[in-house]
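The data blocks that follow each hold one structure.
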Structure I
Amino acid sequence: MLGSDLAAQFRYRHDVVGMDLGDIDITRADECQRAVQETRPQLVINAAAYTNVDGCETAQEECFAANAEAVKNIAEACRGKNITLIHFSTDYVFDGTGIRPYIEEDACNPINVYGASKLAGENYLRTITDNYILIRTAWLYGAKGKNFVQAILERARTTGKLTVVDDQIGSPTCSRDLAAATELLVDKNVRGVFHVTNRGTCSWYEFAKKILKEARLDTVEITPIKTAELQRAALRPAYSVLGMQKFMTATGKTMQPWQLAFSDYYQWITSRTCCSESSYLNK
């Protein structure tokens, strides 16, 4: 999902070499070393992750291999070669007990295996290199891959009714917007940790209502429920909003509000005629 949008965003001004599962196994150190030696990049972007949050609870070995050990492998392959490494992490490194947006310096305290694995990846990155941009994002959706938007639309059209939690608060983020913001951070030649999401907050229930409205599925019955009623394998943060003052200070830009970002996204996926040079960042 994110990798395809990053490739599309960067290819206009950069020579991009994209690698997917069939091209490289990032959980193997030798394959990461080989990839770096063969391509000799100036910049490496790791958009890969094991993102099945509930699945991580039982597949802990695979989860940590993809979200932590792989980051170690990539960072070590880049170390000492003047290669900038961009890595993506998550709002789930926080426990969700906060009452204000989390800033980059706030203490991490993941409450599920997925968050713990992503934090372990962050720690490997910080330990091995200082030539990195670590981007934490949240509630990501896009045209490819499994995500909340796809799930809501499929269930709405199949069943005609939905139940969605209304006690988890975050910021839905379009992968196209995140890709554009990533290139902007590269252009600004920054280093360190940055929080990047679309602006504004909502519950999953409010996000689902917006999805149905854009898709003109107003007749679908949608009922708010509490997280405890779902009995999911993994705990979720109740509040995982990320503060973006650092991003705004570094770039002089703000991200689109999540409502506008989703409207733009939905129009694009239904028409497939989105202008390639459009900026998804507001001045």
Structure II
Amino acid sequence: MDHDAVPRPQDFFPEDLFRDQRAVVTGGATGLGKEISLGLARLGARVAVLSRNPDHHAELARSFEAEGLKVRTIATDVRESSQVHAAAEQLREDWGGVDVLVNNAAGNFVCPTERMSANAWRAVLGIVLDGTFYCSREFGRMMIDQQAGVMLNIVATYAWTGQPGVAHSASAKAGVLALTKTLAAEWAPHRIRVNAIAPGPFESEGAAGNLWPSEQAREAVRSHIPLGRFASAEEVALHSLYLLSPACGWVTGECLVSDGGTSLPPSFIGEGRRPKKSAPAG
């Protein structure tokens, strides 16, 4: 693939892949969530975006309208169980149910643990872990009623490794990974699949501003990516659409790592070459 070209779902999937599917994407007005939302719509789905910032909704609608697509937006703070319930009931009444849920809403910033406030900790845990639970519970009930559905949770590779400076996010994502596997096992008898994706560094204004805000910081991150570049949000969205598609109908409780090899261990013997032996002493 030409890495300078923007990948389009239509280039890889049938254009009716998600025809008549009813899809919900949280935090879907910007970044990766926006690309997943657009991808689902391009492949035939009806899409509802739950986003707490209404300021983003108009721009999202313009992006859809530019391609002749429609999107529904519902102002929702996923940290609030009552708001998630209200959004779910609204979609149940209007759509009759939901077939696809993408738990993408997140928050993150770098902060040493000893300086992290209780509010900072709770803000990230609330969005990532509580929000994923509330949305999974509400829309999972619909899927149980209809005995079918698919969910995708966005995590990170540091969910199982940890990473300095993001204790709140790492802990929340680890919880989401455990929830993914738990729900996959619990809801499999209802024909509901639940998977996760762990993206590595990809082009995103939100991540750039919070995690690599300077060119020096960006280069430090890029230097640790074995494939030598950041992904695009469109690329990660393609991998997400694959997990949501019938092509993965036999996959549940799994996490796809999409990180350009970033989570691979560094070599301790050089570039895969046999180390030279020292000359014998004396």
Structure III
Amino acid sequence: MLTRFIQSSRIPRHLKVALLASAYPLFPADKRKGVFMWHHGRCGSTVLGRILNQHPAIRWRGEIYERYAEAGIPRPNFRDDLRYAQIECGRKLPGFELKGLPSQHLPTLGVTLHQFVETVREQGFSHCVFLDRRNTLRKLISVQIVDQGLRKSYHMSDQEKGLTGRLRIDPERVRIQGKYAPLLDMIRHIDEETEKARNLVREYYDFLPLYYEDHIEADPLVAYREILAHLGLPAHDADVPLKRINVKTLQELVENHHEVEDLLAGTKYEWMLTH
């Protein structure tokens, strides 16, 4: 009764979170559960989250720390958001996402990934979906397209048009959240940090590795079905609310593609140029 009253009230969201989080000790122990998704962005997490939220047994909360990270607001009480997700979902299974590279959500929370996964596990989140994208170059291209104003949003609905021009990549300066580096260094950084995170997270959780190329790109429902099986939930029909963007080749997308090709030629990342 109290939970419903707080949720339906017009008090600001941050007060709702604080109030429900303070009531967490009264929350039944057998309902302190959930699943979280680790990813580094631009790998299909948004479409997958929207599909998961269509299942009657799941309440998908998405990137619950993104608002703090974007605004540069420290969130040392990040446990409150986890507790709020568990309480307000009612009988559904709560799920949320973390952008888990060192420069993404973790600085806002003031913890390392190790500290974060330990805390989340202690809160009852026992399952982890680890979503990766092998072609880091394509991920970075997707980020740069929005940075350069060639698309307004990272996601395209049926109403949205295509790119307004061709991308020009600065080989000496590309970005992900809060971090700039030369292109080759950035690809190396993302791949190395992702592998570190994979090895760490699998020690704490009932662990499901998924890849954009295998489980999202052709049909996001493939990933959806994998997750339902992993969680032991029954099948349920769902619609795919978003469609793929940036389907063109490197030569079609990038104005100075020859610079990018020369940079990656002879490296272990050369395959990314044609996939």
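Looking across I, II, III, the calculation of P(r) over Cα pairs in 5 Å bins from 0, in percent, for residues 118-189 alone that yields 3, 13, 19, 17, 14, 12, 11, 6, 4, 0 traces back to III.
When distance in nm of label points 7 Å out along Cα→Cβ at positions 46 and 230 is compared over structures I, II, III, which one is greatest? By distance in nm of label points 7 Å out along Cα→Cβ at positions 46 and 230, the leading structure of I, II, III is II.
Sorting I, II, III by distance in nm of label points 7 Å out along Cα→Cβ at positions 22 and 38 from high to low puts III first, with the largest value.
Every number here is computed from the coordinates shown, using simple stated rules; none is lab data. Because the structure is a prediction, the values reported are computed rather than measured. Cβ atoms are built from the backbone, for glycine too; each structure is taken alone.
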